[in-house]
1. With mean count of other Cβ atoms within 10 Å over residues 166-173 derived from the coordinates and found to be 20.9, which of I, II does the value describe?
2. Out of I, II, choose the structure whose coordinates give relative contact order in percent (Cα under 8 Å, 6 or more apart) equal to 18 when calculated.
Structure I
Amino acid sequence: MKRVRLPLIALAAAGALALTACAGGGDTPAETTAPEGEEMMFEEGTTMAALNEAGTITIGTKFDQPLFGLMSPSGTPEGFDIEIGKIIAGQLGISEDNIEWVEAISANREPFIENGEVDIVIATYTINDTRKEAVSFAGPYYMAGQSILVLADNEDIQSEDDLVGQPVCSVTGSTPAEKLAEIGAEPVLTDAYSSCLEPLRNGQVVAVSTDNVILAGLAAQNEGEFKVVGEPFTEEPYGIGLALDDTEFRMWINDVLEESYADGSYEAAWNSTAGTVLPYVEPPTPDRY
């Protein structure tokens, strides 16, 4: 398991978080500041109080998802999911250098939460009823959709209908892999979407299929080699995974998300990461089930 601690990037005080981005080509920075640790007040016995007192939080995320969660050359993860994690940590009074990032691939997200190896998972994590039997979800904080990545010169595949009977790469334990089998494609499974690119290059598969935002990141990272085709054919609500039945923590994270929508920190996080490739869209309302 890879464990990484972020270096201190920007702290005006113990929990200060600053995000700077340019929206719509403008030059106006957006900034948010999280409260200092000693000012945080949480009810005794809650997860929020325990994390605040510990002064650290462990977050599972992807290390191979451009735009959302990618291990940078400097050895620190970056992307939209990372920034959402920083916002949540900041509201717990936890500074960025006290976030422990753990690599969470699709197949181990529920076990990591169930076993207490992480406090939360923010990892392009689609909310569905099956997963809700094992873990709880705050959010959704983003609505993605399954799409298709092909070689740049491929004109034969235009929609999911063209995948029927064809070998298509996806990731073990993911909802896109389940959907491929459902529509009649032949899933070729691996442990990470980045591992699908070489089979696509050498013709072992005709396409890669997962959420449109992940594919857009892969295409941007390998400019000129690949393209995303067709319209999204599913809805993939991204949520924040946490321990089953921890209702107070789930509701609190939902409050933090809604606050970030209102104060501009969510949009700033988007514009500085995924927004460099994808347009900003209004975030979905968290489901307070």
Structure II
Amino acid sequence: MHVAVQAIDREIWRDGVVSEGARLIPEETPLALTYNGGTYAVMMGTPQNLEDFAVGFSVNEGIVGSVDDIRSLEVVRLDDGIELRMWLASEDAARINERRRHVAGPTGCGICGIESIAEAVRPAAVVPQRQIFTPEQIMAAMQAIAPLQSINLQTRAVHAAAFWSPTGNIVALREDVGRHNALDKLAGALARSRTDAGNGMVLLTSRVSVEMVQKTAAIGAPVMVAVSAPTALAVRTAGAAGITLIAIARQDGFEVFSHGSRIVARHATEVADVA
């Protein structure tokens, strides 16, 4: 049975005392992404929101241009894993055959199985420069994530990726044992709901590496906010893509690493509105 959370018996050692009991922990299972009958990649992930994952992975990896390029999608649960079977137009299938990679992607794998350095550091899509945000919005958005992480509330062991809209709401949140999978799932959820990401923020409970920036750029969000620090390459990539990269977001504030002009104090926006 492929469920997202399992109750597992364990032995507990605390303060020199031994006890027993069950603990809720997240499931991890092989997820095979297949296109027109051929396996493209096998990733390890949490068996939840799998349609979102299939669509988001396909769009973020450049396999398809949009969700409309996927003719059909079927989730097939097998004894030892789950297949996400997709059928594309014949011309897309032919292109995929040129770059198909039979990859076993571990949980921490973000760009597993690529064939060149250039592919790893490919330029990210450039996002539009039209929206501004206040520090209060950023802080409120990050604080809204935790109560919505249903799996993490039970296990304290999964990552989340969320999207905040200018209405002040978390539009979608997805969880996974892999931070890249969580972001792919979010991308799929936004694509399937036809959500315009150009005015909102991607929120992450993980660190920011280059592929997380590339995926955010593919989503089209102008701002990404993370609880942990970015890598130097992630900062450079965000700068080139026009993304405002905010990291080390805590209850007392955050740090801005690129395109800080999108962050404007509330009183400044109020003055601009009056003018």
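None of the figures in this text is laboratory data; all of them are computed from the coordinates on show. What you see is a predicted model, and the numbers here were worked out from it, not measured in a lab. Cβ atoms are built from the backbone, for glycine too; each structure is taken alone.
1. On the way: I: 20.9; II: 15.0.
So the calculation was done on I.
2. Details: I: 25; II: 18.
Structure of origin is II.
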